[in-house]
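Listed next: structures, encoded as structure tokens.
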Structure I
Amino acid sequence: MIKDYIIYIWRNFTHRKIRGWLTILGILIGVASVIALISVTQGMQTAINEQFSRLGTNKLMVTAGGGEGAMGIMGSAFAAKPLTKDDLEIIQKSSGVDVATELLTKMGKIKFGDQTKYTFLVGMPTDETAKVFEDMQGFEAEFGRALKNGDKYSANIGYLIGQPKGLFDKGVKVGNKITIEDQDFKVIGIIKKLGNQGDDTQIYIPIEVAREVYNEPDKIDYLYIQTKSGTDVNNVAESIKKDLRKFRDEKKGEETFQVQTFEQLIAQVNTILNIVGIVLIAISAISLVVGGVGIMNSMYTSVLERTHEIGVMKAIGARNSHILAIFMIESGLYGMVGGIVGVAIGLGMAKAAELAAISQGVDMFRASITPGLIFGGLAFAFLIGCISGAAPARSASEMKPVDALRYE
């Protein structure tokens, strides 16, 4: 019977091709947009989680600013009460702290040749504490060498700065001179590619030199902390908070600083991405509803056009269940075909987004393409088709043979 149903449905589809494809188009657009958004969102989450996992579970970050989460961290450089070297000394004495390293970050004016650009500049330590930052960032010189004690007006540059059209028209090479805020620096190393444009266009100089250039003798933007082996990172975080509150004379809940583990940061970023993903998917799902309404409308029209045929089928012995099955299968197939094409287009869109990201230097991003996503999209499209066709199919199955045969 299934074979006969399919043959009958195909025959009717070929007689009404334009209407059939327009019906499929509604589901196709909805499925493609939902699949593309889910794939991109999951790919972003995977990329971010991989980046954070490299940082290790025994690391902490301390920043200025009382706001929680990513916005507080981003605003740390503009906080009313910044971190200072005195805070660093207190943290170094906190229970469970092994190594603490400081960073100063600025948006710097960089000149190379006859071009002037603006990019982030990181003032970093050149002693043994720098290893915490280097381990967390995957900081390693691919050409030349990293900064070390004794370097004065020397700089390491991000991978893209060393490439033509990366930041300047000509790639900066080891041994070249660049000018940072009217001070000449010699490039002594190019850092290995980190996978995103922000990191790969940064410039690194000794922190004491950065303090001199920007006249910031005491300010610290970020403190990276490595805990001692065998200690609970959350307990160390609480110890640091307690010590800093006491030193800065601040009450609990009114701190002008943040102490966060990278597990907390991962959770916050994932929460934000989940909310954004749900909102975007909900918006794109509206097109699926429209597609479902299109299938329902098409099926009602089809029932009216084939009323006489339904009467003939019932007159020669077709049961209500047979008529119901024909129209349910037909609407389900509309959804399935729309789902197949929609999934293919959606994955193509996600892959195109991945390639666009790579072309912009964001190598860490990958579209997430999983069997669950593919089969889930197909099943959902088929389900939408069946649900949309349920009412027209029931209407067709309940027709009385005499009335159907009399219908003109």
Structure II
Amino acid sequence: MVLTDKQRSDLHAGIYEYLLSRPGDDFALAASALLEADPKLNILSSPSNTTPLLEKKWTAVSRLQKKVLELERNAAQTGKIYAHRGEGKLSGGKRKMLPRPPAAQCLRGHSGNVTCVEVHPVYTVVCSGSEDATIKVWDHESAEYIKTLKGHTSTVHSLSFNLSGTYLSSSSSDLSIKIWDFKTYACVRTLRGHEHTISALLFVPSQEDTNHLVSCSRDTTVKFWDLETGFCTNTTSHHNDWVRCISCKYDGSMIATSGNDSVIILHKGFKKYGELRGCEQVVESLAFLTTTRDASLSNPSAHDYLVSGGRDRCVRLWNSQSMECLSSFSFHENWVRSVVLHPSGNYIISAGDDRSIRVFDIKTNRCIRTIEVAHEHFVTSLSIHHTLPIIVSGSVDNTVKCWLLD
């Protein structure tokens, strides 16, 4: 056992006090020998009118053991209560892994609206960006605040991790993109080139992992960046208005962008591949399936799914290969701000200005779950982990909420 100097001193003092308190010459002799080995014991040992150190340690251990036993009993009881879940005919013997109220955690600390959230791909960490120009890092299991990343001078609009989670990128109204080393929390590179608000960005999945980034802006352009050099390698101008959102397939083979012109542009590399038309107003959010091709899906065609949500209060499901609209869900009562495609490929999760989070079943075209008041104000953003049962949401009420999936 490796003890610190303080722990070792406390242990010696406790043993010394115990030996002194026992009758008999042998105990006194042992106490004298211990005192010769560690002369500081006279200073460290407790006065006679206080509880001896060894007794304090012993009772503390007993309290901890009692607490452990209580927690084990509670866990066993909870297991009995929820043992039936996921075993019914409706679920096919599997958990659907959908968000359920109440929120497991509510993270408070931002002084402005939370505009974006992003779950770390490896650790139990979530990052949030805000109108207060900061990025906050949280542990979503313990609800502990970890770090504040400062560097932007205006609203942070978008966050994205690379595949391994070693780097975090952020975009802002200050016309800059920042790359953060997530081990040291240091800003290692700042990219400039857009002429207006940078609405969204993401790392493009590739074997190089961190080399490529794509961003979109109110200046109507989409830019591709090489992070090794920090240079913009290509700029496309297929949109004629503010480009608000961007998404990418799991392998980086296709990128989708949209915004105020309500047209979804599909890109393959730097070239325009096609257009998806049908949205009636501004498109606020796009989402491809992030699950890899190796994952077992009940519906393999889900890898071609693209989901959109916007100000027409509608969530749409598209096939990015055939470029047709497969389904339309008009259940929200206000603007749809964020959409994500469930890792199973079976559900769409959306959030909006009606303060709700809704779950849609792709197969049945139904809304199968609604969290009516997920936040006290507009829900601006969602992020779901591709393997862990966690989804997070950000809101105009300045909070981030973490939802467990069942």
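Each reported figure results from applying straightforward, stated rules to the coordinates on display, with no laboratory input. No experiment lies behind these values; they were computed from the predicted model shown. Cβ atoms are built from the backbone, for glycine too; each structure is taken alone.
Quick check on the output: 1.4 is distance in nm of label points 7 Å out along Cα→Cβ at positions 225 and 257, derived from one of I, II. Which one produced it?
Of the structures listed, the value fits II.
Given a value of -18500 for helix-only ellipticity at 222 nm (-39500 (n - 2.57) for each DSSP H run of 4 or more, over all residues; to 500), point me to the structure among I, II it was derived from. Corresponding structure: I. Out of I, II, which one gives 5.1 for distance in nm of label points 7 Å out along Cα→Cβ at positions 249 and 353 as computed from the coordinates? Value 5.1 for distance in nm of label points 7 Å out along Cα→Cβ at positions 249 and 353 corresponds to I out of I, II. Please state which of the structures I, II yields 3.6 when distance in nm of label points 7 Å out along Cα→Cβ at positions 25 and 65 is computed from it. Checking each candidate, the match is II. Relative contact order in percent (Cα under 8 Å, 6 or more apart) was computed and gave 28; which structure, I, II, did it come from? The correct label is I.
Among candidates I, II, the computation of Kirkwood radius over Cα pairs in Å that gave 25.8 used structure I. I, II: which one has volume of the Cα convex hull per residue in Å³, for residues 217-264 alone, as calculated, at 105? Considering all the candidates, the number was obtained from I.
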